[in-house]
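What follows is a group of structures, each given as structure tokens.
Every number in this text was worked out from the coordinates using simple rules, so none of it is lab data. Just so we're clear, the structure is a prediction, and the values are computed from it rather than from any experiment.
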Structure P
Amino acid sequence: MQEINPTVRVVGRVVAKDDGVASLAARHPGEPASAVRTEQPKAFVDLGSYSLEKSEIVRLDEPSTLPGFTTEGLVSELGAGMVRGDGANPKLAPMHAESQRLADVLNRLGLNALDGVVTVTVEVDGKTAATPEALMQALMATGHSVMVADARYFANFGHFHYKGQDVMMPFFVNSQIAIPGTRRVFGPPRSLLVPVSHAEYEWQIRGPKVNADVSWYFGIDGKAEFRTMDTLDQAWVLGRHAHEYRDTDAVEVTRLVSKMTIAYLHQHLRRPDLPFGGYYPLGVCQDGVAAIERKMTGRDTLFPNTADGALFDDPRDTEVNAMILAIPKDRNGGPPSPERIFGSLPTTDLQAITIPGLAADLEAVHAAWQDGSLERTRSWMEKMTLRLVGAAALVVLGGIVVWRRRRARR
């Protein structure tokens, strides 16, 4: 992780973009400042057709009129048999219209908490709600089942296919854990390289009025928001529910996610020049999920977390600030605990992992963890420090030898 930081900084300087009020004002000359300010949040939270300026009642009793699932804009031919983007999930894509409406509604309800925004209310079977958590309560009260899952996958940043075959694109991070049995005669053992995981919260809602699946996470697009999740994951990314929440716990997770959405939006409005919408300095998908996991269970089992805790100082977001500060940080390259390494994995059946060689490495490390023989390998910084110390020692030793020889001649 220590080696990734300077790379992120360099890339950030190259692709930095201005999404601030000033640039929006330049794009909308003559409009009042209030109109520009209400326009700005839409760059960071998708609201569909809902407005920040208009008070309305959204009724979920009738089916969604939004269009169904399409791969337009999601899948592209790159040539030479290469395709980027995934097709429809046969279980979830048929619910796309309902899922998209629910995602838009939850995002808009969450923004009711933003200063100066008029209130939108949702109605379902006679029950009303003005917050995402209240909507969950209303759905439960009207015969709907609500399950919220803490879901984990191997992150797939590429979504590539070659001649119809999935292309594995894991992004490996050095865990600084030695793989038993790989020690070399003239060198240290191999380090366990683990693919970065993707974590998100997923809502599965079934009932007489609403049947939808939506997710929430802070993505590489810089948006912390509710989203649809109806594309088909490639087989190698797997998938696991680390926790499942129902009843009052499902309501509480929804409340915390809504607080996260507002906190990240406050960050965007205060720091509009952060590249990638703040992805990495404000955290990655794991940070928010890990913070809520710790709040709900007392433990956090995700790696890596990249949020700079010093940025989370907005007095309007004290609860979220405390949650982000409470989770481990990996930006300084400290070795993560084995619990976080294995907790991030998208399966508990290591033999189900199809990334070549990874299952065997994980099984060897897991056995060492359980029997207490686990060893660490040195980080890049530690290696460099030792090399500098060694070089300095040689210089000093050489100086002593020269000094003694000159003294002996005298």
Structure Q
Amino acid sequence: MKKDMLTMSKKELTRLEIIQKLTEKRLKQREAAEILGLSTRQVRRLVRSYTQAGAVGLISKRRGRPSNNQLDAQLKRKAIELLHSQYADFGPTLACEKLEEREGVKLSRESVRQIMMAEGLWKPHRRQRARIHQMRRRRACLGELVQIDGSPHDWFEGRSPNCNVIAFVDDASGRLMELLFTPEETTFSYFAAVRQYLSRCGLPKAFYSDKNSIFRVNVKNALSGSGMSQFGRAMHQLDIEIICANTPQAKGRIERAFQTLQDRLVKELRLNHISDIDSANQFAPIFIDDYNYRFAVQPRSNHDAHRPLLFSPRQLDLIFSYQVYRTISKNLTLQYKNVVYQIQTSRPSYALRKAQVTVCEASQGNISILYKGKPLAYSVFHRQQRQAEVVQSKHIHTHLDNKSHPPAADHPWRNYGHRLNGKPISKN
């Protein structure tokens, strides 16, 4: 006759051994309670169950039964359908937030994670060996150090051409201070972002950037210019210090912010049916508020290091312009970007000969010529033929796209021998 087989866990086997010693008077109740991590009252209950039913009395009565805390089947099925239809490429945390905010399906993050893993929508990441970098403590005050950078990315997932996002992150709090979508990363795009930021927050103490040529002159022993980039010159006039990081890890706060933006911001744009730069910039303040609510921390000091912006709009227009120095010829002319400008003045001509002036070009292309801080009247005297231009490699596509135009619908090219009515002629 076969004996009945009992299935016991390791924990239950340990309890059985301790309770047997206790019933054999080889242990005291207090000692057994300390070993099992239970109260003496619970130990007496286990002894009573063992005395009445033997080892079976120590086996959990809930084994094989469904958990009382399991998800409602209908709720789980609804969550699975939504995850497959709308949130298949979301991470568990973001999917959990959107299920609750947009669909009214309230689940814990771990529940969503387990569902996504079971459905094959999420694979846990293998933990990489951490790289050791010297730690730097956050600054104490808001506005004391603001990290700035740009990120070219397919922000609209192919619904529009790739563009660039310029972001400002406060070092003390991790707050996202500014977010601006631009066609490309240029000096004027940073000017626009800084001006927008200053109008809301005031003047910060310092900006922390990489060593991009927008922020510093990287040519050693440069023979011309003032030794500062256009952005550096503008920040000097605003009394904002620029600090350049030597490595990406040194400004890791904004690098990690862009990792979050390339995940969350892309999906938020998709959910809100945004596919162009103008709409994205209108949506940016809403996203900034939500981002700061979730990720910003309280700075160590309550002091705000931002200073009031005391410059007039006219002064800001000049500061955020592209400025170069030119010397007026004896004919009262100067040249800038292949254009000869004739100075118009009522004063004697000899007063302005060999005078140094500042040519200011705004983002819209408007030209101002300043002499001792005051504008001079001028006219365009001559526009020279365009010669070969120097274009940075990352701007080549934008440069060519702005110059190429598709043929008109009635262009003769569309009816050449290899095409008929705008369509290629088959050789067969």
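The value 28.8 for Kirkwood radius over Cα pairs in Å was derived from one model only; which of P, Q is it? Working through the options, I get structure Q.
Where does the value 19 come from, among P, Q, when relative contact order in percent (Cα under 8 Å, 6 or more apart) is the thing being computed? Considering all the candidates, the number was obtained from P.
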